[in-house]
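Input: structures, listed below.
Only the coordinates and a few stated rules stand behind these numbers; no lab work does. Computed from a predicted structure; not experimentally measured. Cβ atoms are built from the backbone, for glycine too; each structure is taken alone.
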Structure I
Amino acid sequence: MVTSEYEIKALANEYRVKIIIALSKAEMCVCHLEKLINIPLAELSKHMFMLKSAGLIKSRNDGKWEYYSLNSDLKGSASDIIGWLKNYIPKDPAFKIDMSELDEFLQNISQEQCK
């Protein structure tokens with residue numbers, strides 16, 4: 001299976017890569033992602049739309065909140081690329097701080113933040 005140009009474009013952005021890495025560790029509410037990625041909600045929404053349109057993430061509604069997770073049904077090269085990102089990014093010195101921040105953030109995450 002050939003990865004579509006749209007999937008590649010969806011991953012060609014620092015914020016979207018951070019979102020993919022975060023969602024590879026846990027399902028997250030949009031409010032958690034906003035806090036973690038530290039960008040305005042309107043900008044985050046555009047990134048989420050692109051990732052969802054490319055089929056890389058999926059969402060579910062729970063009341064007024066939307067929760068996102070990595071699409072576990074990925075096949076072929078899209079799955080290979082996500083797998084590579086999950087393995088490569090933690091080893092990249094430029095992302096080490098981000099990974100430790102992500103782990104700390106996930107330990108402190110609370111549903112109360114969404115209310």
Structure II
Amino acid sequence: MVTREALREFGADPEAAMRRLLGDEKLFLALLREFANDSDIGKLDRCLREGDRSGAFHAAHNLKGGAAVLSLLPLEEALACLTDDLREDPGRPWQEDYDSFLERLERYKKILEDDQ
């Protein structure tokens with residue numbers, strides 16, 4: 001089971017997420033796993049590779065909302081930077097912020113794997 005301690009070490013705020021979810025631990029754990037496999041992760045990658053900034057923006061924005069609900073602050077922060085990149089002028093670079101998101105996502109997935 002994913003421990004709150006591991007999430008706190010990652011930089012998340014599991015207590016805030018639990019308050020938001022009215023203390024429903026089972027729902028919290030299910031949503032943590034669901035986030036790691038969210039279809040918008042693949043959509044974000046595909047849209048960025050294809051140069052579809054609008055599609056990438058919408059995928060990143062959806063993911064940012066999910067990260068916020070779960071108080072996965074490092075992911076939320078990386079996605080906020082990426083959505084800003086994609087919202088702004090088409091020439092604004094996004095690769096560095098996308099790489100930051102991917103690195104943080106991998107750390108998050110490792111937490112889920114290690115706590116199984």
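A value of -18000 was derived for helix-only ellipticity at 222 nm (-39500 (n - 2.57) for each DSSP H run of 4 or more, over all residues; to 500); which structure in I, II was it taken from? It would help to have the intermediate numbers written out before the result.
Working: I: -18000; II: -24500.
Only structure I yields this read-out.
Among the shown structures I, II, from which was the value 0.8 of distance in nm of label points 7 Å out along Cα→Cβ at positions 84 and 100 calculated? Intermediate results must be reported in sequence, preceding the final value.
Values: I: 2.8; II: 0.8.
That value comes from structure II.
Who wins on distance in nm of label points 7 Å out along Cα→Cβ at positions 4 and 92 among I, II, i.e. which is largest? Display every interim value, and only then the final one.
Numbers: I: 2.4; II: 3.7.
Result for distance in nm of label points 7 Å out along Cα→Cβ at positions 4 and 92 over I, II: largest is II.
In terms of FRET efficiency 1/(1 + (r/R0)^6) of positions 28 and 76 (r between Cβ atoms, R0 = 25 Å, to 0.05), which of structures I, II is highest?
II
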